[in-house]
1. Can you rank 1, 2 by Cα Rg over 2.2 N^0.38 Å and just name the one with the largest value?
2. Assuming 47, 17, 9 is Cα extents along the principal axes in Å, for residues 61-100 alone as calculated from a single structure, say which of 1, 2 it is.
3. Hey, FRET efficiency 1/(1 + (r/R0)^6) of positions 53 and 109 (r between Cβ atoms, R0 = 30 Å, to 0.05) derived from one of 1, 2 reads 0.95; which structure?
4. For Rg and Dmax of the Cα atoms in Å, for residues 37-76 alone, the calculated result is 17.2, 57, so let me know which of 1, 2 that is.
5. With mean count of other Cβ atoms within 10 Å over residues 45-52 coming out at 10.0, pick the structure among 1, 2 it was computed from.
6. State the single structure among 1, 2 that was used to calculate helix-only ellipticity at 222 nm (-39500 (n - 2.57) for each DSSP H run of 4 or more, over all residues; to 500), giving -36500.
7. Starting from the value 3.1: which structure in 1, 2 was distance in nm of label points 7 Å out along Cα→Cβ at positions 69 and 93 calculated from?
Structure 1
Amino acid sequence: MDNLLKIAVYIYTAFIAFVCLMPMPHISDAPKDSDKIVHLLAYTFFVGLWFLFFYCLKQKKDNFLPALIKSCILAFIYGIIIEILQGELTTSRSADFNDVLANSIGIVIGILLVFLAKTQFIKLKSKL
């Protein structure tokens, strides 16, 4: 499971960068700011996946909160870096504070979901 989890977090993280930095397709039928929902969901999943990585791959029994904090800090910084890169490296995208806000809301939702599933995570870790 360790290798599968490592591969999953790295592929997902690279996928986020790829999707966010590739040329923006023109979607005329999409509601205004509908991409914010995508940001929210992407960063909710980002936090959950990186939490699993930090939590399950450490041998310490009591690393729930440190793993969650690391995953949230990583998600927040990664989101800001992606926004900066969109503004600097692409011509069809721009840095957008509202994207950072949507990412942050996704991070908060990720925190809530991880806390809601805390018992399941502890059981999962005890089986590893």
Structure 2
Amino acid sequence: MRFMTSILTLALGLAFVGCDDSIYDEQAEQVRDSAQQQAADIRDSADAVAENTRESAEQMADNLEQRYESAKPAVEDAAEEKADAIEAWGEEKADAVETAGENKADQVEVEGEETADALEEIDDESVE
């Protein structure tokens, strides 16, 4: 009986000691809890920064789009004016070349007629 009581006491003592975490187990648990809390805080912070970044980029894109839309008519008008000026310059240049060509052609015709008339006169003089 005494032996049985000793074994029962030993079993109860081991059970009691086994249920109680050692100081190292408690410290390890605190370290784990602290690390998990820090990791959760980091994730939350990173998620918040990422969301702010997305919202900021979206806002910037919206602002650029609005600026583009408001600037678009002015850019189109300026381009149209420039294109009109280029067309007008091209038309003037083409007209000048055309006029110069006509004048040269007229001059060639006149010179040709004068030469033909002169040759006819020479021919008429030599026939007489």
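1. Numbers: 1: 1.14; 2: 3.77.
Result for Cα Rg over 2.2 N^0.38 Å over 1, 2: largest is 2.
2. Numbers: 1: 47, 17, 9; 2: 56, 11, 5.
This figure was derived from 1.
3. On the way: 1: 0.95; 2: 0.00.
That value comes from structure 1.
4. Values: 1: 10.6, 35; 2: 17.2, 57.
Going through each structure in turn, the value belongs to 2.
5. Numbers: 1: 21.9; 2: 10.0.
Label of the originating structure: 2.
6. On the way: 1: -26500; 2: -36500.
The structure behind it is 2.
7. 1
All of the numbers you see were taken from the coordinates with simple rules; none came from a lab. Computed from a predicted model, the values in this text were never measured in an experiment. Cβ atoms are built from the backbone, for glycine too; each structure is taken alone.
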